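Q: What follows are several structures.
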Structure P
Amino acid sequence: MGNILDLIDRISRYIAWFAMLLIVGLIATMFFEVIARYGFNNPTIWSYDISYMLNGTIFLLGSGYVLSKNLHVRVDFLSTRMSVPAQHTVNLVFDVFILLPAIAWVAYRATGKAWRSFESGAVEVVSPWAPVIWPFEAGIALGLLGLTLQLLATIIRHAIGISNPGSVPSPAENESH
């Protein structure tokens with residue numbers, strides 16, 4: 001089981017690495033736009049579209065990695081007062097019955113939407129530049145699929161943590177590396 005969980009963590013790390021590369025593209029886009037707009041008084045028609053697409057994609061591509069490190073924002077003022085097995089139980093129930101169905105459904109829908117956009121060559125209809133939209137939608141789908149996969153690993157860790165709390169990190173701990 002540990003090998004599968006390690007593989008999922010590695011997949012999340014690779015997806016997050018790809019997001020880090022996209023940050024370079026976002027910075028370059030914004031830098032180019034500032035120079036074009038304020039240096040040459042000639043703003044681009046495409047920088048707004050690229051920046052919001054990259055921003056949304058980067059956010060979702062990093063979500064699985066954030067979950068793997070337990071660094072997401074949580075309200076835990078009650079759960080930290082519980083025993084570690086109780087924390088795992090509460091998180092397991094929430095993840096299985098609320099979070100997993102919601103994230104998996106959204107990932108499924110996003111994947112279908114990205115595929116349909118690719119097949120049809122759909123473009124962003126509210127943009128004067130009208131770029132094809134499937135790369136953005138594919139990035140969203142990849143991020144959501146990675147998050148769903150990492151959520152499954154988290155659920156397995158919570159299940160292990162109920163019976164053997166010392167073998168997995170506590171839900172209240174995070175990994176800062």
Structure Q
Amino acid sequence: MKKDIRHIVRGRLRALNAEEKASMSAEVCALVAAHDAVKKARVVALFASLDDEPDTHALIETLSVGHTVVLPVVHGDTMQFYPFVPNDMRVGAYGISEPAGGCPVAPSQIEAVVVPGVAFTLEGARLGRGKGFYDKYMSQKGFKAYKIGVCFRCQLVDAIPCEEHDIMMDTVLYNN
């Protein structure tokens with residue numbers, strides 16, 4: 001079932017052109033920047049987007065003024081968040097841009113986390129890429145951040161089969 005949902009949603013994403021993605025990304029990122037949980041947070045966890053995700057690169061730069069922005073770094077089968085430092089990024093696991101140095105931030109320090117996914121439900125269920133990095137991270141002791149799923153409208157589905165280890169989002173933001 002999860003494999004089928006990933007296949008269907010990835011087909012929808014492939015049908016989008018660059019202009020549509022750029023416009024929808026701007027809309028999603030504006031919603032994130034305007035969200036109360038993000039505005040109130042001192043430490044915001046974001047992600048450096050891949051081509052099939054809302055483009056977060058400008059959002060990272062924007063929020064890094066006034067917030068501590070942290071980005072994920074994958075080590076083997078675990079993920080940690082490191083402070084974003086402009087001009088100190090490298091290509092890491094899975095071809096994702098990540099901080100090149102610094103020290104990891106404790107899960108308890110993150111106050112808002114913006115989470116990518118292949119698909120979401122309006123109720124906050126999330127289907128990731130299948131490695132479980134975000135679910136494992138958000139399950140850690142001390143993690144209490146407000147969880148914001150972000151996606152394009154075409155990534156919304158009616159239902160996602162959830163397992164015990166799957167973490168629900170507090171809200172899902174998407175373009176109109």
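Q: For FRET efficiency 1/(1 + (r/R0)^6) of positions 31 and 151 (r between Cβ atoms, R0 = 30 Å, to 0.05), find whichever of P, Q sits highest and give me its label.
A: Details: P: 0.25; Q: 1.00.
Structure Q gives the largest value of FRET efficiency 1/(1 + (r/R0)^6) of positions 31 and 151 (r between Cβ atoms, R0 = 30 Å, to 0.05) among P, Q.
Q: Can you say which of P, Q returns 16.3 when Kirkwood radius over Cα pairs in Å is computed?
A: Working: P: 18.1; Q: 16.3.
Checking each candidate, the match is Q.
Q: Comparing P, Q, where is mean count of other Cβ atoms within 10 Å over residues 63-70 highest? Display every interim value, and only then the final one.
A: Details: P: 21.8; Q: 17.6.
Across P, Q, mean count of other Cβ atoms within 10 Å over residues 63-70 peaks for P.
Q: Of structures P, Q, which gives 4.7 when distance in nm of label points 7 Å out along Cα→Cβ at positions 39 and 95 is computed from the coordinates? Please list the in-between numbers first.
A: Numbers: P: 4.7; Q: 3.7.
Only one of P, Q returns 4.7 for distance in nm of label points 7 Å out along Cα→Cβ at positions 39 and 95, namely P.
Q: From which structure (P, Q) was mean count of other Cβ atoms within 10 Å over residues 79-86 calculated, if the value obtained is 13.5? Intermediate values should be presented prior to the final figure.
A: Numbers: P: 13.5; Q: 18.0.
Matching structure: P.
Q: Of the structures labelled P, Q, one was used to calculate relative contact order in percent (Cα under 8 Å, 6 or more apart), giving 24. Name it.
A: Details: P: 32; Q: 24.
That value comes from structure Q.
Q: Check the numbers for mean count of other Cβ atoms within 10 Å over residues 87-94 across P, Q and tell me which is largest. All intermediate terms of the calculation are to be shown ahead of the outcome.
A: Working: P: 18.4; Q: 12.1.
Once mean count of other Cβ atoms within 10 Å over residues 87-94 is worked out for each structure, P has the highest.
Q: Same structure, new question: Given a value of 11.7, 37 for Rg and Dmax of the Cα atoms in Å, for residues 15-70 alone, calculated from one of P, Q, which structure does it belong to? Mind dumping the intermediate values first?
A: On the way: P: 13.8, 45; Q: 11.7, 37.
The structure behind it is Q.
Q: Same structure, new question: Match the computed value -22500 of helix-only ellipticity at 222 nm (-39500 (n - 2.57) for each DSSP H run of 4 or more, over all residues; to 500) to one of the structures P, Q, and report its label.
A: Numbers: P: -22500; Q: -8000.
Among P, Q, the structure yielding -22500 for helix-only ellipticity at 222 nm (-39500 (n - 2.57) for each DSSP H run of 4 or more, over all residues; to 500) is P.
Q: By the measure mean count of other Cβ atoms within 10 Å over residues 7-14, tell me the structure among P, Q with the highest figure. Can you show the working numbers first?
A: Details: P: 16.6; Q: 13.9.
Once mean count of other Cβ atoms within 10 Å over residues 7-14 is worked out for each structure, P has the highest.
Q: Out of P, Q, choose the structure whose coordinates give FRET efficiency 1/(1 + (r/R0)^6) of positions 23 and 111 (r between Cβ atoms, R0 = 30 Å, to 0.05) equal to 0.55 when calculated.
A: On the way: P: 0.80; Q: 0.55.
Answer by label: Q.
Every number in this text was worked out from the coordinates using simple rules, so none of it is lab data. All values reported here derive from a predicted model rather than from experimental measurement. Cβ atoms are built from the backbone, for glycine too; each structure is taken alone.
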